[in-house]
Every structure is written in C-alpha cells, then in structure tokens.
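The structures come next, written out as structure tokens.
FYI, it's all coordinate maths here, none of it is from the lab. Predicted model, so just to flag it, every value in this text is computed and none were measured. Cβ atoms are built from the backbone, for glycine too; each structure is taken alone.
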Structure I
Amino acid sequence: MSKNIVIAQGHPDSGGKHLCHALAEAYAAGAREAGSTVTIIDVGALEFPILRSAEDWNHGETPDALVESQRAVLAADHLVIFFPLWLGTMPALLKAFLEQLFRPTLVLGGGDNHAAMMKLLKGKSARIVVTMGMPALAYSLFFRKHSVKLLQRNILGFIGAGPIRTSLIGLVDQIKPARANKLFSQMRKLGARAR
C-alpha cells in the first residue's frame, strides 16, 4: 500500500556526502519503487531562526522557510528522521527545526492546548535513523539511547505519532563497502514497507 512519506534529513551539512544522506536516499528509493510518494526535507539547507522566548514559542508564527516543511509533515502518513549523533544527541540545528515545526500555534488556540497538541501526529508512524561513531550496542546499553528516547517519547510520541521505530548504526567511522551496501539494502526494504 502506497504512503505519503516525509524524510527529514537532519545532518546539518547539506552537502549530501555523508552516510546519513546515502541512507536516506536508499530509503527514499525503496519507498518510491513501492509506489509511495516521498518528500525529502534537507534541514541543513534551510535558513530559519532558533526560538529564544516562551512568547515566540507559544504565539509566534512559523518562519516562512519552514511553512512547506510543516505542511508536508502534517500531511504525511509516515515520517523518517535521519541524523548523526553529536555530543550524545541530535545536532542543534535539527532540534531547532523540530521546535519551530511543532510549535503550539499549529493547533487551535495555541499556547497551553496540550490535548490538541497530543493529537497533532495521531495516525502517523515514524522511524528514527541515527548514525554514530561508537558501537550501537554501547549507546543502547551504557547511554540507554537517551537522545533517541527524547525524540521518540518527548517529541514525536507526545504529539501522537506511533508506532515509532528506530535504527541505530554504530561504528560509522570504520564502515567498509560491504557493510555500507548491506545497510543501504536494509534501508531500501524499510522504505518499500514504509516502516
């Protein structure tokens, strides 16, 4: 069954030469081959301010550069977020993007309308794909996937998305072509199934 899929490429360097970009392209290719519509949002290529006050968060307008991204995400059936692990979490630019994207003014009344915010992504599934230099098992066991849990539970889950699946890809600094090709194949399969 075809889906409307939005891929948020959260690598701050929009040059397209990183593993995150190649993984996202493989996912997109698999999804398109299965008949899904794919929109890729390259966060690193967007110019927008960071939020600096509660007033702006609660009552400000979405920056013009992000209006189309916001519309695409709200219209999607499935959201996929790719990012490299930096200092144990998502890059600051991706966090700033998500803060602007999911501001309270998206729901009627804005501000403290928590009930409406919790339904914003209801019915939409998601996948989080994270690349990192450390072994993925170490990140899972020792660091307890804290940044992924933040995105999974406190952001996407809080506004209604589910199910939210994850792919953790470790030791990327040592990646060999055979392993890279296996990862690309896995991403194509996930894209084809919109998972």
Structure II
Amino acid sequence: MKIFELSGTIRNNLSKAEVKSLRNNGQIPCVLYGNKVQNIHFCVSAREARDLIYTPNSYIVAITIEGKRVLAVLHEMQFHPVTDVPLHIDFLAADESNPVTISIPVVIEGVSEGVKAGGKLSVNTRKLSVKGLIKDIPDSLPVSISDLKLGKVIVAGDLTYPNIQIVTPKNTIICAVKMTRAALGAAAAAAATPTK
C-alpha cells in the first residue's frame, strides 16, 4: 500500500486561542492515538496535507514528528460546515506487525451482461473497510461486474481478497444493474416473439 509522508510539529499549548491561531496560519491541529501509543498533539501544514485530504485514494501515513517517524491511518476528519476547510485530523497509530483497519477504494472492472441488455449500472459504495497487515493491504479493490445480470446486485459479502478481511457489513450493496424502460421493452418484445 502507498505511503504518504507528512511532517508534524508538536503542540504543547492546546488552548482554543492557540488552535485558532494555528488555523489562521495555514496549520491543521491533529492528534495521534492508538494501542501502546501515548496521545500526541501536533499540527501539520494544510498545504502539505491537501493531497491526503482531498483524494479518493487511501494511504498509510508516515508522520515525522521531532525526528521520529510513526506509521498511522487517517481515522477521522472534521471540516468547517460552511467553508469546508479542514479543522482537525485524528490519526490512529499503526505498525507493520499488527492488523490495521482502513477504507480502500473500489474499482469496477468489466462490462456487465445486464448493461449490455439495456440496464443501467448503479455504483452504491465507493470504498470498503478492510482489515489486514500493512504489507497485504492493496491500493484498491477490483470488483468484476462481467457476470452481473439485470436486476442483480453485488454485496460486500460476495467479495474476497487474499490475506485481508472485509469488515464492511456483508449486506452493503457495492453495485447493481437496474432495469430501465429500454430493457423492459426489450424483455417484453422477446417474450412476445413466438418461438418456432
């Protein structure tokens, strides 16, 4: 899985005034926490973090704070309700010997039989949560739709990948081929055609 490098600066002053000052100076307040890790309050440059925040991709984040490099996953982000500016980022500490849980983008592959028959593909889920060792987690999760027929769906429980576990609920719909008027018309015409 891809690593995103980020540098952080320790925050000793956690007051609201200091947080406001950081944001005004193009910094985002952050916290790193997790198993066997004491909470670390720090800040990162909003410019440096932009490609981590505004992307469909997922990354393991390598944060360097005061010369120490720590692996983490992006756990939660808070945005301003009006301006959509990032206000705070929570990182969950990770290490290469223990499984991590992370959301990975879904990549739809192929052309479905249902679409060829006049149906319309609907993609409901763009990311799935998976659990596994960092070395085993892929950059994306391919989902083949070649055999997907009209009116059928693919759910998370239908998918398996080597060395990782999907933790998204099994009944979560990934994609579906919905019936359209054109497909209904074609089906009706086929049913009305007399067989020899």
Structure III
Amino acid sequence: MITIVDYGAGNIRSVQRACNEIGIDSVVTQDPGTVISSDRVIFPGVGAAASAMENLVKSGLADALRETVKKGTPTLGICIGAQIILDRSEESNTTCLGIIEGTTVKFKLNDPSFKIPHIGWNNVTITQPHPLLEGIEDGDEFYFVHSYYPNPSNENNIYALSDHQKPFCCALGKDNLFATQFHPEKSGRFGLNLLNRFSTWDGNPS
C-alpha cells in the first residue's frame, strides 16, 4: 500500500488515478501518524512553496515527512514535492523541509521564445543510474508545469536534467528519497513505469 500525502497542494487525485490505472493500491491521508507508519509515501503537489510549507507545518506533516525519510521509508516527491524537500525556495524566500541540501530557484531566462512557467513535454537526460529511472533513455519525454526548479548543492544528488534555455535538475534524490520536477502521473507510459517501479522499490538508490 502506498500513502499519498494530502496537504492541500492539489494534484492528489490525479496521482491516485495513475496508481489505480496500473493496479497499485493507495490511500490518501492528511494524518501524520499514517504517513510515518506507511510502507511507501508519495509526496506530490502543485502551487506555491510558502502556502505548501505553511500547511505542512500546521498539520504536523512536515515533521512526519522528515521522520518518514529518516527511518528509511521509500519516498517519492513530485513537482512542488521535489522543490520543498530542499533547504529553501526563492519563491517568497521560503524555508523548506531541509531533507536535501540546496535551494529551489526560479527560471531566469533572457530568450522570449522560452516561456515561464515551463509547461508541456520535454526530454530528459539521465546523469546517473537509479532504480526508478531504469528503462528510461536520454531523450524520453515527460510532462512539466513549473516556474521554479530544484538546485541541489551536491551534484551527486542530481539524477536527471532537462533543458529550458539552459539545463536544469528534473530528478534528484538521496538514499530512500527520490523526487521529480516532472509529473510522472501525466507522462504516459514512461511516467507510469516510474510509478510502477516505485511500488516495489526498497529504498536503495543503487
């Protein structure tokens, strides 16, 4: 059973529908205790970093997520769930969960042909292997909707890049935590395959 964390940041039901489509049992919860006791956790979301963190702190889910990762539970962050696992976000100068060192930064583009937010399909380049990226090749496309992206301090935490005028981190991880800036639940067979691999992943990054 996979637990999907609901902290009012949206996109929850689309993740659950994607899990249902590939036969993965899941439960949506706002309860910190349920998150901590889960076998696997998906931490999705869209929206603003400041409101997301406010909801997480008020609900007790911020501490629950930190504890979940610390105890070794396989955890998957999606979109804003990939951004606020870092120390800080440039969006409203928000203090985040601090699970992986780094800062979420805003696209700073000087070519008007590249729009912000970055919306639509874009290809990825794998920078190092990971069990959740097995079967994905350079050039495979995933779906993005975002104006900010995670920028880990340690390059060893970066697993894939995409490009929007310049390269940016689109997949990052540390130990039993993995996160994608793209939306696997909206990315067709490549995204569904990633979710399916997560359903059996033991949390070992190698």
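To which of I, II, III does the computed value -7000 (helix-only ellipticity at 222 nm (-39500 (n - 2.57) for each DSSP H run of 4 or more, over all residues; to 500)) belong? Intermediate results must be reported in sequence, preceding the final value.
Working: I: -10000; II: -4500; III: -7000.
Only one of I, II, III returns -7000 for helix-only ellipticity at 222 nm (-39500 (n - 2.57) for each DSSP H run of 4 or more, over all residues; to 500), namely III.
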Who wins on distance in nm of label points 7 Å out along Cα→Cβ at positions 7 and 151 among I, II, III, i.e. which is largest? II
Distance in nm of label points 7 Å out along Cα→Cβ at positions 159 and 175 gets 1.6 when computed on, of labels I, II, III, structure III
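Taking 1.46 as the value of Cα Rg over 2.2 N^0.38 Å, for residues 87-134 alone derived from one of the structures shown (I, II, III), identify that structure. Can you show the working numbers first?
Details: I: 1.46; II: 1.78; III: 1.53.
Of the options listed, only I reproduces it.
Match the computed value 16.4, 52 of Rg and Dmax of the Cα atoms in Å to one of the structures I, II, III, and report its label.
On the way: I: 16.4, 52; II: 22.6, 84; III: 15.4, 47.
This figure was derived from I.
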